[in-house]
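Structures are listed in the sections that come next.
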Structure I
Amino acid sequence: MSDPDIIEAPLLARLSELGITVTIHRHPPLHTVTESRALRGDLPGAHIKNLFLRDKKRRKWLVTVPEDAEVDLKALRHVIGASGNLSFGNTELLVESLGVEPGSVTPFAVMNDTDCEVAMVLARSVLDHDPVNAHPLHNEATAAIAKADLLRFLEACDHRPMIINLP
């Protein structure tokens, strides 16, 4: 992996341009929700997981849900309007589409989807907490951002989220 400071620099610059405050918490690389829980202590706010999905027509979604949510892909496909079954996008498609590696998927990655090929889906329950904690394009830190600022960031990146109730 490249230097985390270099990877997150464009994100921090974009947030600064938008006047959005973010707090960065540094930690060893985290690859799973279990690792995150063990390390974060009592860090307040929403803790999330992100699913990079595609359907049979090759449409792509980034779905952000609470870390403890169980996601039924068969039910989710109807909520988001997918064609056929949903499946996880492979590493190559993830890097090509959102510019992040597996284990570093984050709603902030939509800033790399300048062609707006990935639809952003956000579980309403994530917004029940403030702040929202997400990776800053790599998994060696957690970025805490106000939920209103996350929504503003997504809209500024032309990825107004589809806000859903998880099925």
Structure II
Amino acid sequence: MTDERFDSIHVRPATVSDVPALLPLMRGLAEYEGYADRFVVTEATLIEQGFRRSPPDFECIVADSGDGTLIGVLVFYMIPFTFRTRLTLFVKELYVAESSRGDGVGEQLMRATAAEAVRRDCGLMKWQVARWNSAAARFYERLGAVLDEEWVDYSLSGEACAALSARP
């Protein structure tokens, strides 16, 4: 049985020709999550880091509406070594254009990414969700994801790294 919502959605790996359409989606996520004032990604950085480097710093899966218009993006990268001695696929960003939310685009992107994790024999696929984003948490739980109650994220900003490295 097929889901009619998925009939017109085309999900595929991003190509360098998608870059001009990727940038507005990524900027849309930055606006949604409240960091647009710090968003510095450009077409040139996307091309260099995602399509020229080998291996790339990130990979993308995109969804188009069937007419070539990008309506969703999922950005991921691989963590090459963990205690599992298998790759971990880390989802960095998932964004669906507001006009396409509720149409199954996010689920299709996650399904395609899960298939990629299986193809690469990953031991885990993981991501982070902002505490305030309860809609995203419900979405991921509906797909079968579970909240990791054990691990808490920490980070050092670039300035904090510089300060720590300068300590005697």
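Rule-based calculations on the coordinates, nothing more; no lab input. As the structure is a prediction and not an experimental result, all values here were calculated from the model. Cβ atoms are built from the backbone, for glycine too; each structure is taken alone.
Quick look at the numbers
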{"quantity": "Comparison of I, II - label where relative contact order in percent (Cα under 8 Å, 6 or more apart) is highest", "calculated": "I"}
{"quantity": "Given 15.5 for mean count of other Cβ atoms within 10 Å over residues 62-69, calculated: source structure among I, II", "calculated": "II"}
{"quantity": "Per distance in nm of label points 7 Å out along Cα→Cβ at positions 30 and 78, the highest-valued of structures I, II", "calculated": "I"}
{"quantity": "Parent structure of the calculated result 0.97, given that Rg/Rh (Cα atoms, Kirkwood Rh) is the read-out and I, II the choices", "calculated": "II"}
{"quantity": "Structure (I, II) behind the derived value 17.0 of mean count of other Cβ atoms within 10 Å over residues 86-93", "calculated": "II"}
{"quantity": "Structure (I, II) behind the derived value 3.1 of distance in nm of label points 7 Å out along Cα→Cβ at positions 14 and 134", "calculated": "II"}
